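What follows draws every value from the coordinates through simple rules; no lab data is involved. Since we're looking at a predicted model, the values are computed, not measured. Cβ atoms are built from the backbone, for glycine too; each structure is taken alone.
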Structure 1
Amino acid sequence: MEVDADFDEKMMRMIAGFIPGKFKKVKIVKETHLQKELGMDSIGVLALVFRFEESFGIDIAEMGVEIDIAKLKTVSDVINAGRHIMTKVPVVKEP
């Protein structure tokens, strides 16, 4: 499945929805560090992955794609992982 031009923005909005209250005023850019600047722990990052699955209607495990949560350190890392996952989504052609 192709990733559209708005994908990065969608991902940043999704990340913004998971930021704990006291970090809500931090400006989110691709270089923003998830834990240090946004207060997201590993459970928060995992919840973000689940939200990604829900938002795009996919099951990452069923697709056989592995994600190393520990390597998702910045907003850019999350966006790149999302892009990688979306390239693995099979395209369903409508009749």
Structure 2
Amino acid sequence: MILAKVVGTVVATEKTEKIEGIKLLLLEKIDPVTLKGKNDFVVSMDSVGAGTGEIVFFVSGSSARFTAVTDGMPTDSAVIAIVDIIEKDGVYTYQKN
């Protein structure tokens, strides 16, 4: 699983029928301590209802097709969790409001 911040959405009006109605999120991978973006982006299918500004976990590769939303979909990236807390060495680096 990879930590990222939802920095936007992606809209594609022309797409394969298999992904009709699937929300596409633009994610930026982040440093878990500083929460700063790594300028490394990925488009990911949303399976948990995440929104812009939230910190999320996403999976890539065949693991991305193991959610109820993405089962059988042509994807290699899926958001699978919205993060509540990040703690490192006993210090909270992130707490969701």
> A value of 2.9 was computed for distance in nm of label points 7 Å out along Cα→Cβ at positions 46 and 62; which of 1, 2 is the source structure?
Replying inline: 2
> Comparing relative contact order in percent (Cα under 8 Å, 6 or more apart) across 1, 2, which is largest?
Replying inline: 1
>> If you rank structures 1, 2 by distance in nm of label points 7 Å out along Cα→Cβ at positions 38 and 78, which sits at the top with the largest value?
In response: 2
>> Please compute distance in nm of label points 7 Å out along Cα→Cβ at positions 6 and 86 for structures 1, 2 and give me the label with the greatest value.
In response: 2
>> Quick check: -13500 is what I get for helix-only ellipticity at 222 nm (-39500 (n - 2.57) for each DSSP H run of 4 or more, over all residues; to 500), calculated from one of 1, 2. Which structure matches?
In response: 1
